[in-house]
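**Student:** These notes open a run of structures that come right after.
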Structure P
Amino acid sequence: MEASDREMIRLLECYAQAHGVSGHEDAVRAIFIRETPGRVHACDGFGGVTASPAQEGRGPRVVLTAHMDEIGFLVQSVTPDGFLRLVPVGGWPDGVLAAQRLRVLCRATGREHLGIVAALPPHQGGAQAGSVERMLVDVGARSAESVAALGIRPGDPVAPDGPFSSLSEPGRYVSKAFDNRAGMTALTLAVRELDAGPACAADIIAVATAQEEVGCRGAAAAARLSRPDVAIVLEGPPADDLPGLRGPDSQGVLGGGVQVRAYDPTAIMSPRLVDLALAVAADEGVPVQLAVRRTGGTDARAFQAFGQGVPVIVLGVPARGIHTHQSVIDAADLRDCVTLAVALARRLGPGAVAGLTKFL
């Protein structure tokens, strides 16, 4: 493995394993600030971060952005016998939680505690809680007083415990939170590469947003702080290459290249920017998968609504099993996402950006 790939995987693991449920992105934010030295950092009221060049004014403001948060839970209450009840933060599919491990972050102490979603063996009927509302979490406590002694209280964030591992097939990795720590990795690496190369004809603003998984709340504030003329959103979208899903219409195949999204129900991407991205990918030899989505949404919906309207595009690293404890990506797709993000940003000089919104 080349040094650049080792660094990519190191950063991916670091981001993916950070505890960062929506509204509690502190650990992810700290990594982003640490890994983008030499830039000027500022925060919005949600905790989103902009990393701006030390000197601005070269041209249009090109925002590269990814969201920091992951889906998870908050502690809602504690039963008298010491089990936790949770509320979901973000979208959890039914049936994926029984017997899973969770990481309960005690905000009062900063310590994490292991929790297990209670499950019944077949000897006792084997019926499992099919939804978050019915599940109980066992932290090994004997009573509610024991839970209080640990410092755990309502409102504490709870993340999946999904370790980072390499799979047998080279280049394939599994972890929690590739949605969207794959995007955060791509954002960080792209900004580093842009900073290390020739000066761009635009100001490249890196933006790490908060609370995307609960309605893109942080992106609206981040857009006001970063003031984009164009926005490139980096994501970890769902792959559609499992048996029963994969077919001639598959648009998110692991190892198939970076996904270029043209549409989802929350945002119509700028057709001119999509065309430019495809042309740049062809010039650079980057494999792409053009996606038109029937479901889902990203921070693109908030960035495109800033000011008088902002051209947006979403570049994604397809991931199997997002919004569960275990998601799988192909490192080649992550590398392709970085390459295309960098090349596209370099093409977005004053004339190119102006042409995206010239309608008269």
Structure Q
Amino acid sequence: MQKQIPSVGDLLDARGRLAASGWAKQPLLRYDRSRVGASPLRIKEWDYYEVVNPEYGIVLLVYDIGYQGRAVVKWMDFRAGTFEEHGPTLWLTRGGMGLPPGSEAGDVVFHHAGVRWECRRSDDGVRNFEFTFPDFRGGAGLSGKLALTQPRGQDPMVNAIPFRRATRFVYAQTINCMVPDGRVRIGGDEYRFSPDNHSHGCLDWSRAVFPYHVEWRWCTASGVVGGIPFGLNIDYGFGTESSKSMIFHDNMGHHLDKARYTFDRADPMRAWAFTDDDGRVDLTLRPVCIERGGTNFVVLRMSVLKAYGFFTGRVRLDDGRWIEVGESDRLFGSAEAVENYW
């Protein structure tokens, strides 16, 4: 069973090894890139923001994985089942993207070849995005402004996960149930994101040194269940203490031990089933569309299979209460299977 991180400290010791591992409800450990005991080509850093409602969604992603760095927008139309991604690629960045060492402070500003991708923090912790991709969709262009607010007092999910080699690790934070407010324009069309159209946001923040070959599973959903903010994060598949799973209910996080899901890779539109070893999770995802994607640069290969749809079932909180997720709650989210050679 994965243990809880007890106190504030450094993520890495002087030799670049994890000083502590486990899970927490706050980012207690300090990440210092200069302490990483690996080549700059092996360090992986990303800030992944996803804002969705049952009709459409947007991903705002910035990453530096040593070999390359990108600032990306992805537009998702769940009714049509289409996914459009755009953003410039910089090679051999090796930390040159300048991503901040923590998830709670520090701006990210990227300007290149007409592309603008900015995430700036206000004093109250709101993440304010401004972005312009003039060549999106053959020159139609995509631009927008979007604010993402983490409700005051809301727990995130934080993990420090080791691999068998001592200098390899993942330090990750996931924030669910973020409240969006903003608009995106594509050509002459405008799209709104707000609680009024059941939009919710999440952050997947990671700093890591992975093995060359790695696989993982990640599921996320946010919404309102029974009139109360509700979210879930089920994430596993790599490292020696991989249990990045938590239920979020009324801003409080309820940690899960070993959770998993099963699906039919040959027919991923069939229902996906979610369970755990402690009998606290019994959920079903019924997809409305499937995303298949990836890249292939010979030594750098990434592939993803991802289902978007509605969750139903039930989960048990730390105090023993069962939360029933019904069809009328329209809890919308996703689950993915990823395999990377990087």
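No lab work stands behind these numbers, since they all come straight from the coordinates. What you see is a predicted model; the values in this text were computed from it and never measured. Cβ atoms are built from the backbone, for glycine too; each structure is taken alone.
**Student:** Starting from the value 2.4: which structure in P, Q was distance in nm of label points 7 Å out along Cα→Cβ at positions 21 and 317 calculated from?
**Tutor:** Label of the originating structure: P.
**Student:** One of P, Q was used to compute helix-only ellipticity at 222 nm (-39500 (n - 2.57) for each DSSP H run of 4 or more, over all residues; to 500), and the answer was 0. Which one was it?
**Tutor:** Q
**Student:** I've got another one for you. One of P, Q was used to calculate Rg/Rh (Cα atoms, Kirkwood Rh), giving 0.99; which?
**Tutor:** P
**Student:** Now, a different point. Once distance in nm of label points 7 Å out along Cα→Cβ at positions 45 and 101 is calculated for every structure in P, Q, which label goes with the largest value?
**Tutor:** Greatest value across P, Q: structure P.
**Student:** By the measure mean count of other Cβ atoms within 10 Å over residues 85-92, tell me the structure among P, Q with the highest figure.
**Tutor:** Result for mean count of other Cβ atoms within 10 Å over residues 85-92 over P, Q: largest is P.
**Student:** Supply the structure label, taken from P, Q, corresponding to relative contact order in percent (Cα under 8 Å, 6 or more apart) with the calculated value 13.
**Tutor:** The value was obtained from structure Q.
**Student:** Sticking with this structure for a sec: So Cα extents along the principal axes in Å, for residues 189-284 alone, computed for just one structure, reads 44, 36, 25; which one of P, Q is that?
**Tutor:** Comparing all candidates, it corresponds to P.
**Student:** Mean count of other Cβ atoms within 10 Å over residues 53-60 was computed and gave 13.5; which structure, P, Q, did it come from?
**Tutor:** Comparing all candidates, it corresponds to P.
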